[in-house]
Structure formats: structure tokens, C-alpha cells
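Heads up, there are several structures right after this.
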Structure I
Amino acid sequence: MNVPSERRRGDRRKSDRRRVNTRRIRPTFARIDHGALAHNLRVVQQRVGERCRVLAVVKADGYGHGAIESARAFVDAGAWGLAVSLVEEGVELRQAGVHAPVLVLGGVHPGSEDVIVHRSLTPVVWAPEHLQLLSAAVRRSGATRLRVHVKIDSGMSRLGLRLSEVSALIDWLTGDDGRALEVEGLMTHLACADEPDDAVSPSQIDQFNTASRLFANRGIHPRIRHVCNSAGLVRLPDAHFDMVRPGIALYGAASSRFVELPGLRMAMSWHSRVLGIREIPAGSRVSYGHREQLTRDSRLGIVPVGYADGYPRGMSGQAEVLVRGHRCRVIGNITMDTSMIDLTDLPGARAGERVTLLGQQGRQRVDAYELADWAGVIPYEIMCGLSKRVPRR
């Protein structure tokens, strides 16, 4: 049966009015403070000086903070450009209308070269295969040149050219095929900058300087040299060169307190609410595996957050959350979707109480370092591990 178009449109409007914002139903969410992101960018800029560029790393969905929103905050606050790991991450920024330089750290995978050129991304290269793919893509596109950054492996033993391989790459770049590419940058990555007894970084910097001279001797003078990650920009001021590449510092933390940049603000907080309260007698065992037995009559709060949300199971029995500004311990094993907390010492606590998993309530604060210690990981894993099913507000 044919339904008149006006009636169909009317039915759709009624349906739209009945729609529920499902992202507001479950009370577990992360709040991202864009003001803190901008503040942290400015703190980094003050540390390195106005003549040194800041390349804001927004890979892994902006360390769990939202890549697009974080990128906009950093660019507005003065970042020279942005760094991602994957071509797909760079395309996401371009599709969102981000026009700042975007450096793709993860290299050039076959099939990505035309996308890199079309989207005006800046690839990090270290292999002749990268150069060949990109040079061919530039010719196909009709573009004049493509800017690239060459990576030196100075001791990370992961990605990049070793010193013994530099001359061969320069031969390629100075040949006819190399005319399609402009070496805008030269970079390396520090392996031990966040270690208290770091004896490796000075050697890495020496190797980087040697590589710089090899390029200069062949008439290639990259205008942007960059070495320092978040830890390096704190500990190694002589290695700031022309640009630094902070990641975790921009989100308000560090790999450890030892290398934390003073003045940062945590940009992420994580919250939920007490779903219900159970009165459980002493001697009862709690959660999967029955690894914890109650030593007193207890009031346990059920919180709808678990390891599927990125709340690590390894924190079971150790983690603490904040309720009414007080610390409450997580009881028993954290499960996929829920955790249980001890509210026995807060007899007035009720279902619906705000629970802060990361952040501040009153005078108490749970930070990323604590979560990482409880889970036996580093703060990076806490931030990046926050799953997509936790809405960001």
C-alpha cells in the first residue's frame, strides 16, 4: 500500500521526537577539559621557548581524549602541527577540517601513498621503499613536491635509518627520483629519557648530530630537527632543537612522576554512579574467584564500570574511588561491566551517588599515576585504554 509522503514525513518526525539519547543512559562517562589541553600546550611552549615549535601528538584517539577535539584545542593554543601514528588517523583530522601540518609517524604502507599525497599529510620515512612509493604518487597526482621527515634509528632499534644506511638514502634523495620529495625534517626517538639513570640519551643525541652532518655535507639541510618526547623536553633542554613532540604531557601527566613537567593539569576525569547497594554479612566472599572475604558486615556499592570500559582488572582489591569526597576501596575482582566498592564507612551513601574513578572530589584526588600503580602499567595505558563505550563529554 502506498503511504502519502506527508504522512511518512510526519511519522518520521514523531519517531525523532521519541528518540532517546542513549549515550546519557548509563552513568559512566569521561569528562575532557579542553581548557586544560590548551593550558598544557602553553606550559610546554613556555618550557621550550617561543623559537621552538611544538608538534602535538594526538595518535590513539588523542590518548583517549578524542583526537579531533584535542587537535583543535592544541592548534588553537599555538601548536605548529600534529602527529599521528596511522594514515587513517591523519585522514580523520583532515575530514574534520583540521588544516595544520599532520605528521604520520608510522611510515608508508603500500597503498597509502596516494592518500598521503591527496590529503597533504607529511610522512615519516626511513626506507628506500617509502621514497619510491611516495615519489610515484607525487608524479601521478601532478603535485610539485611532498614534504617528508626522515627518521634516524639512534638506539631504539625499532623504526628508522641506522647511521650506516644514511648515505644510501641520501644517494636516492639527490637523484632524479628524489626531486619529488622535500626533506623538511630530520628526527629520532629517545628510548630511555624517562629512566632516572638514563645513560642512553646522550649517545642517541650524538648519533643524531652525526646524521645531521651527513645530510648537510650532501647539501640537504632539513629546517626542522626534532628529538624530544614529553620526558626528553623536561630532562634534555640541549636536545630541543627546532621542535619537540610532546604526547602525554599535553594531557596532563607523564610516564612517571620523575619526569612530570610542573604546572600541568589533568585533562581527563572519569565518573560513574552507584547503581545499587548490597548489605553483605561478614565472612561472605565477593565476585569471581571468591578471592576476597569480608571481615565485617559490609555495605557494598555496585558501580557500572569494568574492564570492558578500560578499568583494568589488575587493580582488583587495590583501587580506590571517591564518593562524597572520601576514598572507598574496590572490593573483589573487577568484572567486565561492574565493580564493587566498600561503602561501609559511609553509612549515609545511597544509590545514585557520584563515583569518581579518576579526578577530584572535594579535597581528595585519584590520579593516573595511582591507577597505573594499582594496575601494574604506565599512565599511557590508563588513558589510551579507556574504551569507546565510555562517552566523552
Structure II
Amino acid sequence: MTMTLQDVNVICPGCGVPGMKAFYTVGNVPTNSVLLLTDQDEALAFLRGNMTLAVCPTCGFIANIDFDSNLTHYDARYEATQGYSPTFNAFHKRLAQDLIDRFDLHDKTVIEIGCDKGDFLTMLCEMGPNTGVGFDPAYVPGRHPSPAAARLTFIPDFYSQKYAEFDADFFVCKMTLEHISETAVFMQTIREAIGNRLDTTLFFQIPNASYILNDQAFWDVYYEHCSYFTKGSLTHLFQSAGFAVMSVWTDYDDQYLMISARPAAQTSSLLPLPEDLAETMAAVEKFAADIPYKIGNWQDKIETLLADGKKVTLWGGGSKAVAFLTTLGFGVNKIPYVIDINPNKTGTFLAGCGQVVVAPDYLPGDPPDVVIIMNPVYRQEIRHSLQKSGLDPMIMTVDEA
């Protein structure tokens, strides 16, 4: 793992300026982390790649400059749904209502780029009511029966220029932009598709890179996420692509970064530097300096627990768990299973490290001594679930070390 900023001969995919600086490298990581793998040998032998995060000193954009899109795979086995959590569902419904109220989404047409299994688009169309079109190669028909089904169309494909004829009043793109390496090209594709319909509104949600940097959240850095944004770099990208930014904010305990925008009548060829650029560069330098200690502390902490005879497990069998375990180097011989409430994951195995995913009802028969929660926002929900099962393990969250 490289821990100092190094000049690399790479042009920034966000602003097109050369001179990115590498600051964090992790090798031999799974190139997909949430595919449903039903064979442990397949999980252990899963395709791997390298990650080198580099920051652009001009716009603050952060990219995995080792990313190769040919190594990632998206289809119906891609299972990133969080909709089985009451905590997440409450957030999702609140967000849907906020967007409906804020942008008067009643009897409108909504396009969602990267709709996953269709949860959020279905909410918007039920609650509006609205008509929706969702694009995602991971879409699975029938996962969300809905009274709005007649107003919903799902296309199991990536959104691209070939779908430019689809018109909408409102574009939604949640937790998708971070999967796209050519971010400027992607945003320009959307801008060209909208054309002169200047009353069209966009809403994007992505992971908040400032949260990742400031918390040294190495568990939130994984192969599929090749692009990372702060408020400033995200604003810069939208403005460069010809959008007028309306608002930028964070939510979900500061973990998610949100932006709303509309097409600009004309694009300025000379844009101001992002306001948070100095803060981003300082946070990158601190991340590079501190991350070896953060990783080492977690390795030591878990090794000590195991040496004391404690059975350790993780709650959350998704990308965070895969990044956490592969970065720390803990295989199935030390942590045999992880817990997840998504029933579609039960009995599958984590890519790269091989742990089997179990449902909470498995725990009374094989109780853990220590549960490490992959996302602190779910602490109370998980504590309540453990108490209902009559279990009282030590609870830790990833932000504690």
C-alpha cells in the first residue's frame, strides 16, 4: 500500500487536466464484490485486480487509475439491494418524498439510470404518482410487485446514447456514477440526450468521498467504485458537462453525497476551481499518512480477539465486508461466516475471501462472541435484532479502530 502522494502520468477523467497524484494502493482485490456466488471455490478463485487511488489537484476528483471495466461484471447476480433494512427503507421513503415535494413530481415521467432492482423508481411512481423508465443490467423482473406496474418500464441494459430518445421530466441516478470511469463522457451523454429541454431536472446520489477520506474508511474503497467525488469535484463535473447546479448536500449520516441540477443554457469554458479543493488535498494527504495505522489497528484488534478464543463475525455481507476482509487479509479460516438480512444472499459466499453469508436466524445455533458492524448507521437496528434472538455479543463498528 502506497502511503505518499506520487505524480502519475494520468489525465483526470473528470476535468481532462493531466497530473493526478496517487495516494493509496491495494493489490489483488476481487473485481466484483456483490455478485451472488453459490460455490465457495468460485468465490475464493474470483477474478482479482489492483486499485490505485489518485487525486486530481485541479478539480479534486479521485479515481482508481488501475481500473479496467473489462474485469467487472453486472447482471442479475449483482445484488446490492439494501431494501431489507427498516433503517434504509425509512431513509429511502423520506428521500423519495423529499424529491417529490421539492421538484413537484406528480404525474411526471422519471428516468432512473442504474435502477438496480427497481426499488426507488417504484417508490417514486407509486408515491407521485409518476411514470418511470429504469435502466440497469442487474434488474430482476418481479422483485417488486406494484400497483404502479403499468406505469413502469425496466430495460436490463446500461443507459447510453442509444436510449437518447427516451424523454423525461426528471432523471435519477443513485449509487451509479461511482461505477463509471469516464465520468465526463457519461455526463455529456446525458446532457446531449436532454438537448434544449431546459426544465428537465437531475438528481444524483453517490458515496461521499470526504466521509471516506476523513474516516479513513478503507472498507468503502473497492474495485467497482472507480470514481470518488467531494461536493466541489461533483459540482465541477456537472458544470463542465453543461448543467447548472441547484443544490449539493449530504445525507445518511454524511455517507451519501447528493446533487440536483438542470441543463444550463450555455456552458462556460473557464470554470472556477472547486471551493473545497484545498480541504480535499489536505484530507488526501492525511488519509495517506494515517491509513497504515488504521489498517494495522484493525488487524491487531481482530488477531487479539481470535487469540483469546473469541468467535468474530461481520454484520453486512456486501462490498464493505469484502473490502474490509481482503484489505486486512482475514480468510474463512479465521472468520467463517458473515451475517446479512437480505435473503437473496443467504448461502452465498463472499468474493475473494470465501465466507458464507448467513441469515440472523442462524446465530442462536452458532453464536458469535464479537459482531463487527460494517455500517455504523445500522447499529441500533442490529443490536435490536441480536437482543430479539437472545444474544448479547460484543458489538463493534468499523469506525472504532
Structure III
Amino acid sequence: MIHPSSPYLRWWLCGLLFVATALSFLDRQVLSVLAPAITGQLGISNKEYGYVTTAFLVSYAIMFLGGGRLMDVVGTRLGMALSVGLWSVASAFHAVAQNALQLGFGRFLLGVGEGGCFPGAAKGVTEWFPAEKRALAIGIANGGSAFGAVLAPPIAVWLANLVTWRGAFVATGLIGATWVVAWWLLSRGLAHQPVAAANVGPEAPAQEERPALLTLLRRQDVWGLALMRFIVDPVFYFYMFWIPKYLSAERGASQQLIGNLTWIPFLALGISNAAGGWVSDRLVRAGLPSLAARKTVMAAAAVVTLASSLTGQVKTVEMALAMMSLLMFAHGFWITNYITLISDRFPKGAVGTVVGFTGTVGAIGGILANTGTGWIVDRFSYGPLWLASGFMYPLAFVVLMAAIRDARPSSAN
């Protein structure tokens, strides 16, 4: 067992957060990967499938904020154990679904559990790492989500072939339960002794405080950050929920081919999560103010996402995957620096709440967009969706420049 005073403990815990975010995306992607088989066996239409995935987004939207506040109140250790434990139970529940309503309930419960994951990861890293190392640590912790998505297609297909799609959901639930045990044992020293002294960025107040939610909601930068997620999160949710169905319906890909290919965009995301943090931290260590470093990386990422608009126009499955991969690669740079910007700007007692609130607003955007996605696909095709996806990140960057103009946290207004 790693001693609580060990300088390596924070990196071990960061590694467990990496695994947790990986499990969160593995668990939510199993349905997406196996959707053709599940919807066919249960007789679920595209419209009903849209409702099923929206059920996840509804609870995820509510609990992103609720889970973030939970992390700030009960702490990262207990909060993460509760979060992962609940969503593991929810994942196993999918195995008994007999229709769209029951499947939707499982997705709703999954969102309740997963809502606290990323606020908890952000809060933990903020507590344990100084500003000049924080972006890399956040990139690693968040990067697990991408690798979970990378592993989901081959693992889900392999499990479905081995024990049917119902057994696949049981297996992922058992993996989550194992994580809870490992986390509780390794992190037990944190209940009495923090890994490191409070480390806050140069733009954040030095004191450890827990501002009231209403106090945070009076700040212009909080609403600007929330609007950014409202704009870009629907693009990410579209990629997460609809890529397998797109490849099957529009590109004629088999379930096996989907399992062989759809991990590629998420591998690009996983690499760029860590790379985006590394680049940003290097800029800070080179003397660039942290806000300028985060904005520089996010500006470059926004330009790259324009390639997504071409996805529907290219001729081959491989070229379509390349366009998707470019957007996901850019998203990794974007989201790592977005969350790091929050950790730089707010006291650590508010980081979970701010990440949670902005995630809630982003999930609401995803709900609104996802609810209409099935209708758009049935009535028009995927073309309008690919076209729109390429312009959301540049629009969000315009919001960033307007809402956060200097390194000082904006005052309440």
C-alpha cells in the first residue's frame, strides 16, 4: 500500500481517476456499439433510441451539477466511490431490459451515477497538483474517458459474442465494483491527510473556500464557460452516441467492422487529452500567463474542428473516420484546457461545482440536440449534422474571448 505521505500517491490516485473516467465511457458506449443488435432484438426504432439516449443525458445533466456539489461537500474520496458504485449497478441493470422504457430507465440511472465523475476528477487534481503541473494531470485523468471509448467497441463486441449483449452489461458492472474497492483502499489516507497543500493557480483566490452556488452564478465568467459547453457538448454527444449507427446505416459497416474502426477517433482523443495538457503546461513554464496558455491551445483546437464538416462528403469509411478523428483530437486539447482554466480561476472548494454546473448546461444542450437527431436523420440524413459540427468550437471560442478577457476572476454582477 502506498503511504499517504508518499510523493507518488497523487500520481497513483490520478491513475485511478484515469481508470474511472475510462470506465465511465466504456459503460456508456456499450449501448452505442451494440445498438444495432439491441434495437433490433427489442424492436426499438430510431426515434425511441433517441429517447433512450436522451434519458441518460437528462439525469447526467441534473447530476453533473449535483455530483459536482457533492464532491465539494463530502470530498473526492467518498464522492467518487458513491458515483462509480451507483453507475456500476446501473450498467448491470441494462442486462434485464426488455423494451425501450426499461432500457431508458437503465440509462437514466447510469447518468445519475456518472454525473459526479468528471467534477470529482477535476477537484481531485486541483487539490493534489500545482498550477504548472495541473493541465497534464487533468489531461491524464480526463484522458481515461477516451481510452474507455477506445476499448468499448472491441470489448463490447467480444463480450457480446461470448456471453450475449446482456452479459456484456453485467461484466462492465463487475469491473466498476472492483474499481470502487481499489479506490477505497488506496485513497483511505486522504480521509485524514491531504496529499498536498492547497495548490491554486495564479488567477485563483489563495484561500480555500466553498462559495455558495448563487454567488458563483452571479459571475460573468461562470455563465460564459457554461455557454461554451452548451455550444460544443452536443457535438461530442453526437459523436459518442451516433457514430456506430451512422457507419451501419450510411456506410454499410457490419457490427464487426464497427468494432474494428470506431475506437480510432477516441484513441486520438485520449492522446490529445494528455498532449493538450503537456503543451499548455510547457507554455506556462516558459513564462506565458496561464490564461493566455489555455486560450492559445483552445484557439488552435477550434480551427482543427472545422474538418468535421467534411465527414459526410468523403467517399470512404476510412476517410470519414479520419475526419471524425481530427475533431476528437482537437476536442482533447480543447476540453483539457477548458477544465484547467476552471481550476486556475476558482478556489478548490468551488471547482467541482463550477465543472458540474457547466457540464449540466452542456448536457442540456446535448439533450436538446440529441432529441432531434433521430428526426433529422430520418427526414434529411446525417449531412446537416456533420455540417453543423464543424462550426461549434470556433463559435465557443468567440464566447470565451468575450466572457473571459483578463486573468482576474470577474466580480459578481
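Looking at Kirkwood radius over Cα pairs in Å, point out which structure of I, II, III has the largest value. Walk me through the numbers before you get to the answer.
Values: I: 23.6; II: 21.9; III: 21.1.
Structure I gives the largest value of Kirkwood radius over Cα pairs in Å among I, II, III.
Among the shown structures I, II, III, from which was the value 3.2 of distance in nm of label points 7 Å out along Cα→Cβ at positions 46 and 142 calculated?
III
For structures I, II, III, which has the highest computed value of mean count of other Cβ atoms within 10 Å over residues 246-253? Don't skip to the answer; put the middle values down first.
Details: I: 27.2; II: 14.2; III: 16.8.
Structure I comes out on top.
Each reported figure results from applying straightforward, stated rules to the coordinates on display, with no laboratory input. If you're wondering where the values come from, they're calculated on a predicted model, not measured in any experiment. Cβ atoms are built from the backbone, for glycine too; each structure is taken alone.
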